Structure I
């Protein structure tokens, strides 16, 4: 058994998030085009007397450190079928915005799953790990696989997608968070009494990804949760407008928000847009990143 295992896991941006009507189980069918981006958390698993979680990094104080933490739940879910005592210390080094719509908690769950699997020498088949991921949350399977994928069902059924080049992004981190369930409830409120179409992936968007064409991708980005996020967090509209004026090819709310995502032409443009966003005072911080990025990867063992 290793002394410890560290796994690096990426953030995500939804370049398309098509949301269907609420299902009887409370979830929504989605056509969710995920793209992993190069902002990472690291999860280190070390043998301990009992299961515990610590966290360091930006906004670490907002991360729960009890068994409600998705990383802790991942360790429990992996240990249970093997009859293993999940006596492990999980340390999360945060760099993905917390409660920002970039799947930071889901990334930590996938990281903990891969780290514990390696620490305990289980060699769990990939499909079994993905099944556990799907039980933990809709975004967790993608955090495991990374790259680009179309998520259907509630987002957990993945089909890998081709990406023909590198895309450059700026992410503006808002001062505050948004609850994903609250954003979906607002989506339901805003669409009440209307015919919500079945979610379908945009072929034009998939083609733009496959070609690595940032201009074509910019023309097809969409997020059905954006009106709900803006309803709950109106100041995001100023952030989006600031990024557009600074030269972004496109701007949208990332997932359920409140992080906003700006697709830009190249690294130089990313630097300029990030600088303008910071100077505007419409966000707390602005980060540049490229995509696609690999999924959960062991970096130290």
Structure II
């Protein structure tokens, strides 16, 4: 069942069309990733869905089971959240809870519950100014959950974090998706593959590819052979383009990635190729294209 549906959603800023008539259906109980290069329209789309800005055209509908202003059912973490550094984590969540209409007692109870959920219980009395980037981002997710939303929207939740902080937030998102619908934007494709169920890829204000993660992997993944050699392979590479199984090639110095039509035939011919042996292969690996490869193709269009 769709939790929120956008039809022909458009947003223009004077002569610039940031979002150009897109259709989105965010399912309940699902983690959905909104992917795209910088400037694709991701943040503008999220800001329209949350109600922070009004669309120029199109419509947004929330599940009719939930009446009234849809914003009461949405939790939101912006790309660059701001905190009061002099507050403790507990004080901040109590503050946001009371802004949402909770009593002081209820806000305190909700703060304790969320601090435990995001693994900040031991740091609850520490000033936010002393939090690491990952801790601040987890606190930001906690504040997005204060009103017990049906949908949590996260704008680039891991892009500015170091590897440890990124891992902390991704593990938290895996935990949250078991009980809460999530919509998040990112340009880090590995993260999307790790936590999302449905994917929308945007470019220049339009949705260009959409579907379930497994569906897209099946549809777009292509067999690929990765070869690394000691000697320069550029002259040998030219002959590969004449092979019937050849589809695409990317050469980076002595590292060669070949997308092929028939993996078995290509592998057999390459392993038997005497010229390749003279190039002194360091690595020969059969892999498959990833969402990142698909993303790069989209970004170039």
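Computed quantities for the displayed model
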quantity	calculated
Identity of the structure behind 0.7 (criterion: distance in nm of label points 7 Å out along Cα→Cβ at positions 144 and 184, calculated), options I, II	II
Answer label among I, II for the case where Cα extents along the principal axes in Å, for residues 176-223 alone, calculated from the coordinates, equals 37, 32, 13	I
Ranking I, II by distance in nm of label points 7 Å out along Cα→Cβ at positions 48 and 104, the structure that comes out highest	II
Structure with the greatest value (metric mean count of other Cβ atoms within 10 Å over residues 72-79, set I, II)	I
Origin of the derived value 20 (relative contact order in percent (Cα under 8 Å, 6 or more apart); candidates I, II)	II
Of the structures I, II, the one that 0.7 was derived from, the read-out being distance in nm of label points 7 Å out along Cα→Cβ at positions 80 and 160	II
Kirkwood radius over Cα pairs in Å derived as 21.7 - corresponding label from I, II	II
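Read-outs: derived from the displayed coordinates by stated rules, not from any lab. As the structure is a prediction and not an experimental result, all values here were calculated from the model. Cβ atoms are built from the backbone, for glycine too; each structure is taken alone.
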